[in-house]
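Peer 1: Please find the structures below.
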Structure 1
């Protein structure tokens with residue numbers, strides 16, 4: 001199994017993208033749990049029940065969406081930052097700063113080929129997520145609902161990928177790629 005050295009540029013991009021993905025997952029988690037529009041609308045309705053004010057369910061949902069809008073703004077800002085990092089990640093191989101990993105290289109083992117194909121699938125799915133997210137915000141209104149539907153599917157590849165990625169790294173660390181965690185953190189194998 002190959003023992004790659006990871007350049008400083010690669011490691012910075014890797015961890016920056018990881019942090020941004022986790023922050024995006026955080027906003028998605030909040031949107032669908034505690035800050036769900038129905039939950040927030042119920043809290044508002046409960047508060048208003050002690051007053052003379054009455055709002056329709058639609059109005060309650062509108063107020064709930066306004067309350068969580070700052071969080072969704074952060075979701076968008078994080079998404080834009082991820083678009084930038086993603087672009088940098090794929091431009092750097094052109095300048096020799098990061099090695100392009102070809103999943104179709106004949107010299108790869110089946111396991112390595114599987115890993116690289118899995119990353120390729122991840123990058124394609126991420127690209128679709130990023131493009132659909134940008135089109136929701138900046139694209140034509142005619143396609144906004146379609147883009148929202150496509151973008152919502154992002155969660156279905158991201159969480160499994162994170163789990164598979166972490167499991168694969170741990171499996172590698174404890175089998176034939178000892179020191180992989182040390183190399184991705186500091187670029188070389190841990191001194192023994």
Structure 2
């Protein structure tokens with residue numbers, strides 16, 4: 001009887017340890033290119049080509065929590081079947097950088113309040129668009145970080161091509177566990193983002 005109890009206890013401990021290790025693996029921050037080198041990066045905050053007109057990142061890297069990153073690889077795989085690929089504008093963003101963005105645009109429709117932290121600060125949000133086989137961006141409602149009503153997912157006074165491409169991106173992302181936000185066609189949150197802590201680890 002004692003041996004049976006001890007064996008059962010050991011099985012429970014091993015099972016809990018395995019679950020914990022899997023959870024740790026999913027929550028690791030990983031470089032997207034380490035999982036799929038065919039992502040194209042256009043990390044705007046590593047250049048002055050962004051709405052702050054300032055270089056905010058020391059290097060042009062795109063990182064996400066592993067679970068989100070693996071799902072994004074699945075999006076890329078789906079689009080490759082249509083001879084298309086993803087271009088990444090931003091992924092994980094340290095909280096210190098969030099404060100700098102908030103100083104320029106203190107509007108929660110477009111920049112998360114750093115007091116609350118953003119999905120980007122959790123490594124669970126990505127800004128992106130679609131490119132064709134030649135690397136050209138497909139026509140979308142606006143450019144990246146356009147803080148006008150045209151950037152909204154609900155804005156419909158657009159060309160047929162822009163509407164079609166916005167829907168293509170939305171469908172592909174939602175097929176693999178990402179959710180859009182109303183104000184920005186390029187921004188997607190990974191489902192379950194709230195399970196991840198806010199980070200301020202530099203690149």
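Read the figures in this text as sums done on the coordinates, not as results from a lab. This is a predicted model, so every value here is computed, not measured. Cβ atoms are built from the backbone, for glycine too; each structure is taken alone.
Peer 1: A value of 30, 34, 21, 13, 2 was derived for P(r) over Cα pairs in 10 Å bins from 0, in percent, for residues 100-139 alone; which structure in 1, 2 was it taken from?
Peer 2: Details: 1: 30, 34, 21, 13, 2; 2: 25, 36, 26, 13, 0.
It must be structure 1, since only it matches.
Peer 1: Determine which structure produced the value -24500 for helix-only ellipticity at 222 nm (-39500 (n - 2.57) for each DSSP H run of 4 or more, over all residues; to 500), calculated from the coordinates; the candidates are 1, 2.
Peer 2: Answer by label: 1.
Peer 1: Using distance in nm of label points 7 Å out along Cα→Cβ at positions 68 and 156 for the comparison, can you identify which of 1, 2 gives the largest number?
Peer 2: Structure 2 gives the largest value of distance in nm of label points 7 Å out along Cα→Cβ at positions 68 and 156 among 1, 2.
Peer 1: Here mean count of other Cβ atoms within 10 Å over residues 84-91 has been calculated and equals 21.5, so which of 1, 2 was it run on?
Peer 2: Traced to structure 2.
Peer 1: Additional query: With FRET efficiency 1/(1 + (r/R0)^6) of positions 60 and 164 (r between Cβ atoms, R0 = 35 Å, to 0.05) as the yardstick, tell me which of 1, 2 scores highest.
Peer 2: For this comparison of FRET efficiency 1/(1 + (r/R0)^6) of positions 60 and 164 (r between Cβ atoms, R0 = 35 Å, to 0.05), the top structure is 2.
Peer 1: Could you figure out which one of 1, 2 the value 2.18 for Cα Rg over 2.2 N^0.38 Å, for residues 52-107 alone was computed from? Can you show the working numbers first?
Peer 2: Numbers: 1: 2.18; 2: 1.44.
It traces back to 1.
Peer 1: To test your reading of the models, identify which of 1, 2 gives 27 for relative contact order in percent (Cα under 8 Å, 6 or more apart) when calculated.
Peer 2: Details: 1: 27; 2: 20.
Only structure 1 yields this read-out.
Peer 1: I've got another one for you. Thinking of 1, 2, which structure, once mean count of other Cβ atoms within 10 Å over residues 44-51 is computed, gives back 16.8?
Peer 2: Details: 1: 11.1; 2: 16.8.
Only one of 1, 2 returns 16.8 for mean count of other Cβ atoms within 10 Å over residues 44-51, namely 2.
Peer 1: As an exercise: log10 I(q)/I(0) by the Debye sum over Cα atoms at q = 0.08, 0.10, 0.12 Å⁻¹, calculated from one structure in 1, 2, equals -0.31, -0.45, -0.62. Which structure is it?
Peer 2: 2
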